[in-house]
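What follows is calculated from the coordinates using simple rules that are stated; it is not laboratory data. All values reported here derive from a predicted model rather than from experimental measurement. Cβ atoms are built from the backbone, for glycine too; each structure is taken alone.
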Structure P
Amino acid sequence: MPELKKKVTLESTLKSADTEEFIDIYFYRPIGFRWALLFRHLGITPNPVTVASIFIGMIAGVFFYYEDLKTNVIGMLLLMLANSLDSADGQLARMTDNKSRLGRLLDGLAGSFWFIVIHVALCLRLQNQGFGSWIWVLGIASGLSHMLQAQQADYYRNVHLYFIKGANGSELDNSADLKTALDKLSWKLNFWKKLPQAFYHNYTRQQEVLSPKLQKLMAVIRSRFHNNLPAWLVTEFREVHKPLMKYTNIVQFNTRVIFLFFCIFINKLWLYFIFDIVVLNTVMIYMIVKQEGISNHFYKKLMLPPV
């Protein structure tokens with residue numbers, strides 16, 4: 001059957017009901033699904049969609065520099081469009097079975113590019129309002145916090161998908177395997193192929209550094225089960241790990257953007273930086289501590305001598 005005529009449903013393009021957020025399920029995913037169907041019909045692959053979302057999101061950030069609320073609303077709509085395209089690229093990849101590590105890297109970086117421009121625009125606007133150059137310290141701290149939060153949330157989601165859907169149902173990689181593949185490429189002969197893989201290796205390594213107990217658990221699982229997880233482990237892990245998914249959702253797009261829009265409407269932009277640094281970092285720290293506790297529990301259970 002030709003690819004363009006293959007029947008697909010919205011549900012088939014979702015990662016998992018466990019990891020999806022309410023706003024995404026009822027707003028961004030249905031819109032993304034329609035985009036994905038259109039792109040599939042036009043023969044457009046996921047990576048160009050991701051690149052388009054990056055540029056639209058960056059353009060949206062520029063609109064937040066201006067004091068005019070109507071201009072800001074245009075920026076809000078553009079940012080929502082960018083996020084719908086960011087949703088569509090993953091849905092299109094699952095719809096057409098066209099996944100790649102480059103796509104995963106671009107998808108992971110998309111939000112970072114958007115918010116770099118947004119933070120620069122907000123800092124410049126705050127300086128125009130009379131804030132000193134110290135506001136850049138707050139803006140940079142908030143930006144770095146955002147990247148760290150999104151990075152770990154993305155990692156924990158893929159860990160969850162690995163346990164409930166297996167290696168083929170998640171995008172979970174490990175830095176050791178990525179390093180082996182990276183070392184086979186030459187900077188001289190394979191520069192443009194090696195460069196994104198080097199970034200992706202570093203991205204994955206940063207995720208692992210903040211989850212040492214999870215790495216111990218994954219090492220045992222890979223050596224003992226070779227990605228064929230026993231049913232009892234899948235069931236028990238899902239039960240205790242699923243509540244963590246709501247925290248990964250909080251530190252990603254929707255919560256922060258709702259608060260960003262609120263701060264723009266009341267023209268108290270510095271509040272967004274404080275929210276990012278204080279509130280969302282607190283959620284991230286709790287998320288990391290909780291994840292490490294879960295990982296340690298299952299590591300100890302797997303290391304017990306057989307009865």
Structure Q
Amino acid sequence: MSDRPLIIGTRGSLLATTQTRIISSSLETLAGYKISERIIRTEGDDVTTSLTKPARPGVFVTALRTALLRGEVDVIVHSFKDLPSLSERHIEIAAVPKREDYRDALISRNGLSLMDLPAGARVGTSSPRRSARILHVRPDLLVLPMRGNVDSRLRKVEEGEYDAAVMAAAGLNRVGHADKITEFFTSDLLLPAPAQGALAVECRSDDAELISTLALLNDPLTRFVTTAERAILVGIGATCATAIGALGEFNDGTLTLIAELSAPDADEHERATMVRSPLGIEDLAAAHQLGLALASEILKTPLGSRLGSTRD
């Protein structure tokens with residue numbers, strides 16, 4: 001048990017503080033840390049900021065990481081899907097706890113499924129991935145940008161500003177709004193964002209004591225499959241505007257990885273799958289390599305080639 005005081009940095013939204021307090025509670029229980037919380041405002045908290053054309057990557061992350069590196073906080077907690085694809089110098093992802101539901105969910109004002117929404121219905125999301133796939137199956141819908149925290153998005157649907165919204169099931173579950181979900185999307189229709197539903201717990205890379213303690217929160221299976229999923233982002237050079245979904249599944253020593261790239265301005269989609277075995281969940285390097293290999297296959301497609309040429 002440690003009597004070391006810890007400061008955990010978090011964004012101020014209900015979802016962010018809920019996720020942070022899950023980690024705080026675990027640290028208090030497992031290691032006896034005395035924990036305080038510091039609210040940090042990020043660029044992404046400004047609802048006028050574009051999520052697809054931000055001034056810099058990591059709009060929900062940068063301010064938290066800056067506070068960590070300055071020594072203002074000791075630990076920061078993120079929705080793993082919000083982290084930029086490339087690692088940050090002097091910062092360690094010390095734990096990836098057990099994943100929540102990875103699926104996307106529809107919340108509709110009248111309890112209608114996606115396929116039952118009337119033509120012209122307004123569906124809110126600021127995700128290029130979600131937008132592209134929804135318009136693929138329902139080109140007659142209006143998919144419109146939607147910003148704000150979980151409660152404000154739900155309120156916009158309830159008050160009729162939107163007819164429906166697409167959100168991560170994990171976030172709704174964590175803040176007690178699972179009852180608002182009208183429909184879960186299958187992976188055939190909409191692959192989740194890489195690492196969706198998982199949390200990433202970061203600390204400074206020179207804090208050996210804390211790294212060792214935070215490792216107690218790590219779920220090896222979650223870390224293994226999300227390592228593969230996020231390697232796809234690295235391999236294709238993804239940005240906030242890249243419409244890419246990915247899902248890894250591990251069964252009996254076999255890792256199956258699926259990814260789908262969608263065009264931002266046309267009904268064009270490329271899906272690819274790779275399988276590798278035998279593997280153990282401790283083999284993070286192999287998981288990362290599988291993600292890079294799958295990204296390479298996607299970049300060979302006509303859509304992927306265009307993405308690669310714009311990146312170069």
Structure R
Amino acid sequence: MNLSTIIGKTSKFGIYIAFVLLCVVLAILSPYFFTVKNIINVLNQVSIIGIIAIGATIVLISGGLDLSPGAVVAVAGVMAAHFGHPGEYPLIVPVLVALVTGLVFGMANGVLTAYGKIPPFIVTLGTMTIGRGLALLACDGMQVIDLSDEYISLANSEFLGIPILIVLFALMFAVFQFILTKMRFGRHIYAVGGNETASHVSGLNVNRIKVIVYMLAGALAGFGGLLLSSRTVVGSPIAGQGYELDAIAAAVIGGTSTTGGMGKLTGTIIGALMIQVISNGLDMINVPSYWQQIVKGSIIILAVYIDMRSRNKGNN
């Protein structure tokens with residue numbers, strides 16, 4: 001049995017098998033890994049990246065690419081924090097500010113990509129740079145502090161004894177899982193990513209679908225920025241650095257195709273958990289942080305390799 005055959009047989013469940021094996025190895029290396037406290041800690045830490053990764057996944061499925069979420073996290077967090085001071089505005093105001101900020105960036109990405117026919121790499125690289133600049137401009141390069149208790153509680157409270165971040169992460173997963181698997185729009189996202197020309201010929205408004213997908217991803221990044229500023233108790237212009245890469249990595253590791261038309265949110269969740277578990281586990285066994293980056297990068301390359309080989313096998 002050659003390598004292609006093995007990959008073809010295992011690619012469907014390989015990420016789940018790899019995740020279980022990783023957890024087993026880390027549990028052997030550190031007796032504290034499988035404690036309830038640590039599991040809750042991992043889930044809490046992965047929640048914001050996981051929410052952003054959901055957006056990255058639907059963009060990739062549609063055949064696009066989004067490099068701007070990290071910058072959107074920063075600018076949305078800063079903008080929301082400006083409206084989160086005690087006694088100035090009701091909590092709904094900073095929430096809406098963060099969501100609208102994300103939607104605006106998402107709309108810009110979608111319109112320029114779909115209607116302007118500019119490659120998504122170029123568009124989102126540009127909006128990423130603009131976002132970073134706007135985040136610094138909006139607060140003169142300083143952190144926005146003095147946030148209300150209600151604002152801080154957004155990401156630091158509990159619901160039925162469960163950290164609210166985990167609850168919100170699960171809610172976002174449920175909503176977008178329903179969209180992708182049960183709604184017509186979800187099928188349209190897969191169709192556009194699988195074959196844009198055929199989708200256009202069959203009557204789908206491809207450009208509108210792309211714009212909506214980018215807007216949804218932008219809103220999720222804006223929501224992530226709101227939660228991050230709440231969790232860290234500051235609106236920081238340098239927040240979210242590297243988040244776009246972690247989000248894309250989670251999607252790709254979870255089996256989402258880099259060429260569109262294929263992907264599942266369940267895989268993305270496992271991918272995000274795998275990245276966080278690696279960091280958590282390596283911290284526990286005192287592995288330096290730069291080795292964690294090397295491991296993470298190697299896993300991304302391996303995941304893309306498996307994706308390409310399995311797709312090539314399917315086309316033969």
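Among candidates P, Q, R, the computation of mean count of other Cβ atoms within 10 Å over residues 64-71 that gave 13.8 used structure P.
Cα extents along the principal axes in Å, for residues 152-271 alone computed as 50, 33, 25: which structure among P, Q, R? Clearly, the read-out refers to R. When Cα extents along the principal axes in Å, for residues 16-127 alone is computed for each of P, Q, R, which one produces 51, 45, 17? Clearly, the read-out refers to R.
Comparison across structures P, Q, R (criterion: distance in nm of label points 7 Å out along Cα→Cβ at positions 88 and 288) gives the highest value for R.
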